[in-house]
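FYI, it's all coordinate maths here, none of it is from the lab. These numbers come from a predicted model, not from an experiment. Cβ atoms are built from the backbone, for glycine too; each structure is taken alone.
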Structure P
């Protein structure tokens, strides 16, 4: 560990212990003190949980962090065009929310079929984008030397008998889904959850390609990232997130899954409200700056926007994020199972958030926001 980490002497600040000279930790400390990660953690029985619904109890004291409401016309958008698009989206019986933010103002916020501003649901793989932010923060804060560090340097006990090429897997390989480990999404998880140590089960999968060479979407990869983060920082992924990212933004997770070894779910089973997702999108739209302070390194935002793999005709994968171009406008987005989306459209200064109900498989019909963006959202723009 000492070979890949810089020395950091902690200092006590009230009820918190934070790294020396870490302004972000100090500013987020008060928020973190109120978060009981053990209370909101999962029981470690299932890799994917049953998607219950939670209620955000912090409505009153977190409203100041939400974008101000504004009529669309004041932000150069047509309310009639937006309304027509929202009416079309509402035909989907599982749609819960749609939020549109332009120029930092909330120009549209609609809830459907039981959705609401305080309803907190599983954002599924949209949390992989949040995990990407956390890892880059850990590098900036000195807990991790580089994304190109081998995973074995942080989790050596899982590699004691591993073949040499498996020891070449890096953190970046995991974030970009290029670990080379055998994995079939929505199938391998059922095997992993039967093991007493999920990280061991994931890293024990055979290599089917050389690390860094082949894209294969894997929630196993990102769960290992969470394990690395916990080992490197000496705190749970939940606690690290609330101290360095969520706390300063006034965000509190209502629930977060955890495996039998206490590793918080890396890229799934995280519960947030639509407005909290919107804040995260705004953070990236504003190049990692929140309320005048840098929370996320500029390199993380740049990596989110940079394509690493062309996955299909319309979408590419970057580093915990997806990218696409619609009507000539490049955009990047967090994408979670069942219709959890956070689209960031820099050229239009827009963040689009949608959430859907995944607690009932008979209801869920995942939307593809492309038509709404192409036919309604972008045409709604009437001015700068």
Structure Q
């Protein structure tokens, strides 16, 4: 019986992780954490009977505690609650599916406690990879990627040492606006940006896919996960989303991982690695597919990716500012307060203002986030 804890259990990755638990009786959920969805959390607790549940908001935790008064479950809240779940003695694997930089401290705590990390929170490595990767190596803790692209790279690397990598080919669907010019993106609305052609994901990551900021974050994450410098990570637009990513080796051979666009595959692979289990769902039919195609990313129409390259090359605290600016700008876009093209514009403006810190601590990372939020709010409201 493998015991798991899930941060972000009511979100897209969290709910799909629970689908995998339903299909595998030898998985046991011992702790769950969510933001403010009390009704969803109550249903999950009643079904999976974890020993602990956390809500980000204190009021939500109070309501959940009342609703679950008939069950023997400890309800906690806030960052202290997330940290308590991260180090929960009964768990072996922590699935970090929580959105945003609030995932950093729980991930570090879980590594310190020796938990295996199933990582679906990009921001953790984007902003704190220089702290987390050395710590995981020191503690001997595996970090298993849940992102479809990073899982594909991880699978393509099995049996090969990292020094044989020539290049990582990181695939991108191109999102809902692939092929449009910058001019054609001027008046797109949130509802348009949320219509991803291939994947079912949360709102924030779907917008990130539309701006291609998501791919920039994935380049940053790949750099830390696989120890490959940015110059050897190439983004390739692949509209069919069948090849999830590839690794080119020093002899020119390219190993790719293919499959239907379904997040359950990388989630399940992380939970049972190095084993593979049967998984229900659609399979790739090559005769039906007919062809697969590739394109260069359009950095003019989607400057968010070019800004990511700049952030990586600058290093230090700049990736934190890139990520934090994007988080804030996406929230403003979803609230209808800024236009689609203002997302990369705000990111660039704040990056231009930032005084880089060489090796930021967790406190300095969080301070950079707060500073970034303040700068964006000033710019939007001036």
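Just a few scattered comments:
- Winner on distance in nm of label points 7 Å out along Cα→Cβ at positions 121 and 225 once structures P, Q are ranked, highest first: P
- Which of P, Q yields 25.8 [mean count of other Cβ atoms within 10 Å over residues 241-248, calculated]: P
- Among P, Q, structure where FRET efficiency 1/(1 + (r/R0)^6) of positions 89 and 185 (r between Cβ atoms, R0 = 25 Å, to 0.05) as derived comes to 0.40: P
- Parent structure of the calculated result -14500, given that helix-only ellipticity at 222 nm (-39500 (n - 2.57) for each DSSP H run of 4 or more, over all residues; to 500) is the read-out and P, Q the choices: Q
- FRET efficiency 1/(1 + (r/R0)^6) of positions 57 and 209 (r between Cβ atoms, R0 = 25 Å, to 0.05) - structure with the largest value, from P, Q: Q
- At a computed 15 (relative contact order in percent (Cα under 8 Å, 6 or more apart)), which of P, Q: Q
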